[in-house]
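Following are the structures in question.
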Structure I
């Protein structure tokens, strides 16, 4: 009884720690903005930094399963939902800063920007997909959709990754600076490859068991 209680307490403390750590980048950006230490173009710095953190949290979320399996850390799965919601939080922050600071909440202008610039369209598409995943991350959505349909829906993450990477690539194309793009793309596609290979292996095992 006491051992179980200790495990639950450890899990709760870990979640609180991860929650605080995940908020630190946003707190740092807020502090830099208040201290006027974001450089010559604060709006661009905030928009870019929030986009970078969206990418980083996407990498972290996709790394949960490989790390859990390789390191045999089964409890790590309990952090996946929180980390996924933080990925959406930074995507929401990124989109809000773009809409507010770059476009001045001009919704007509934002709509025209989405239609006119492909990388904005891709960013908007990725945000919509992440919104759908975040909105269906709670337990009630799993029960409502059913486990199988819920898992199929959340495979949309395989669509999110190339859309986000292409958004980042086209955004950096104007400055011909692709180093970070290739790093993020390599990490994300390796993490996706791990999941795809695991899925293919499981399907093969099921097929062999039936034959």
Structure II
């Protein structure tokens, strides 16, 4: 991958890996580890330095609640009918809530489990608290946002017929590359690849275990 420099000259190839990417994505955990030297513990969907910021089970699914500051926490507590929590010394600041994560969740989890996801989404969004349902894959692929992005394309496959596929998640100058072909059958393109590599028909047949022409 080449990235042009501001002057227009290419500085050379760029390299990355999944390992490096994961190290960068762990920035919240890394910051805490470098500051304390402690090994992080498992928090499920919880955030290491924001509380509450995780997925909660509802009556019929899960809801992600993301409280990023103390004012939002007061709005959350009021919307849930638990305004006293915002004045509890264990929960008045984010630092305190991180320390008392389990105690706070002991109040939130049983309450959120009593009503459907749609109910709590409406309540919290009306209160200005960031919250969103956790969607199933069928809901994600059928959503208006997915359709607007053109992220699901249909191609013809010789066996099952029309086949839906996820598109390439990058657009170049506003244009997403098309899905050109369906997934090939086993060995479908072997002969063509061998020919492209310079093997003649007889060599390709031997390599593929076919009768010589």
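Can you say which of I, II returns 0.00 when FRET efficiency 1/(1 + (r/R0)^6) of positions 144 and 176 (r between Cβ atoms, R0 = 25 Å, to 0.05) is computed? Mind showing how you got there, number by number?
Values: I: 0.00; II: 0.90.
Label of the originating structure: I.
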Completion exercise
One of I, II was used to calculate FRET efficiency 1/(1 + (r/R0)^6) of positions 40 and 72 (r between Cβ atoms, R0 = 41 Å, to 0.05), yielding 0.95; that structure is II
Exercise for the section: Determine which structure produced the value 3.2 for distance in nm of label points 7 Å out along Cα→Cβ at positions 104 and 136, calculated from the coordinates; the candidates are I, II. Expected result: II
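With P(r) over Cα pairs in 5 Å bins from 0, in percent, for residues 32-87 alone coming out at 4, 17, 19, 22, 18, 11, 7, 3, pick the structure among I, II it was computed from. Don't skip to the end; give the middle numbers.
Numbers: I: 4, 19, 19, 15, 12, 10, 9, 8, 4, 0; II: 4, 17, 19, 22, 18, 11, 7, 3.
Going label by label, the one that fits is II.
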Completion exercise
One of I, II was used to calculate Rg/Rh (Cα atoms, Kirkwood Rh), yielding 1.15; that structure is II
Practice task
Give the label, chosen from I, II, of the structure having the highest value of distance in nm of label points 7 Å out along Cα→Cβ at positions 56 and 200.
Solution key: II
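Tell me which of I, II gives 19 when you compute relative contact order in percent (Cα under 8 Å, 6 or more apart). Please list the in-between numbers first.
Working: I: 19; II: 12.
Answer for the origin of the read-out: I.
For which of the structures I, II does the calculation of distance in nm of label points 7 Å out along Cα→Cβ at positions 24 and 184 return 3.2?
Values: I: 2.1; II: 3.2.
Label of the source structure: II.
If you rank structures I, II by distance in nm of label points 7 Å out along Cα→Cβ at positions 80 and 96, which sits at the top with the largest value? Intermediate values should be presented prior to the final figure.
Numbers: I: 2.7; II: 1.6.
Top value of distance in nm of label points 7 Å out along Cα→Cβ at positions 80 and 96 goes to structure I.
So helix-only ellipticity at 222 nm (-39500 (n - 2.57) for each DSSP H run of 4 or more, over all residues; to 500), computed for just one structure, reads -10500; which one of I, II is that?
Details: I: -28000; II: -10500.
The read-out was computed on structure II.
Just so you know, all these numbers are worked out from the coordinates, no wet-lab data involved. These numbers come from a predicted model, not from an experiment. Cβ atoms are built from the backbone, for glycine too; each structure is taken alone.
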